[in-house]
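Peer 1: In structure tokens below, several structures.
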Structure 1
Amino acid sequence: MNLCAINHTPISKDAYISGPGKLTIRIRAERNDITGCRLWYGDRVCVKNPIEVFPLEMEQIASDQLFDYFEADIETEFTRICYYFELMDKNGRKIFY
């Protein structure tokens, strides 16, 4: 897995409000390098320790000569969201980003 090709920038074209109670999240990876991407998200102000997180499969929405682009829409009543990504490659390797 080419870690240098993975890119996500919060509060940008990669994470934005796309409707009432809806947040769109994107991440980029090297073309044909990962087989799946899962978004884990939770309420950033949750009083539980550890906070409760929820998985959401990301969909590959586009590719170009260099990269694949994955996207998911979080629909929630949470007003402050934390999130991270779980990326899987062809060899069964997983990383969290």
Structure 2
Amino acid sequence: MLGTVKPGQLVRSRAGRDEGVCYLVLGYHDARRVRVTDGARRPVTRPKIKNLSHLEIIEKVGEDVAAALAKGEPVTDAMVRKNLAAILEGGR
């Protein structure tokens, strides 16, 4: 499953207490789990670890977050919220 999700990609939780919540992927935790954030309830400093099988992978990417992660630059909660809002306002 490794390689199916890219850093900065939009995902939606399909299972758990957070079902239906959209997140951006920060990176892989291990081969089957990723670290996700929404910039609010789950800040960048305390990302949620989600099993890939519990996520709906959406083919949209938060460009600012993806670029910062690729360059090794810090990602802020404001950046995540801005990218999520832009993606979700643009339509699902």
Structure 3
Amino acid sequence: HKLDAVVGPTGNLAWPIDHLLGDRFGGGGFGSIFAVAGYPHLTLPMGAVADLPVGISFAGLAWQEAKLLGLAHAYEQASRARRAPRFLRETGIA
């Protein structure tokens, strides 16, 4: 297939937290399998869903880190998806 990279969402969308019972999520993200296999992987901001950040992951072939960084940089420049973090004085959680 002569692929330069595999691209996909970094993880699942953020889920609501049950403040009484805590988080019930326990799955791995898109990059887990590449990390275990020893292939390069990086994540960039992709935007927001319901005002929560989501990421995009790029995974490449062994020893192709420079190519992967180039692809990610091109995406970052084209998308301009990164938003600067905001300071919130309070969370609104009782």
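Quick note: the coordinates plus some simple rules give every number you see, no bench work behind them. Computed from a predicted structure; not experimentally measured.
Peer 1: Out of 1, 2, 3, which one gives 17, 15, 13 for semi-axes √(5λ) of the Cα gyration tensor in Å as computed from the coordinates?
Peer 2: Traced to structure 2.
Peer 1: If you work out volume of the Cα convex hull per residue in Å³, for residues 31-78 alone for 1, 2, 3, which one comes out largest?
Peer 2: If we compare volume of the Cα convex hull per residue in Å³, for residues 31-78 alone over 1, 2, 3, the biggest value is for 2.
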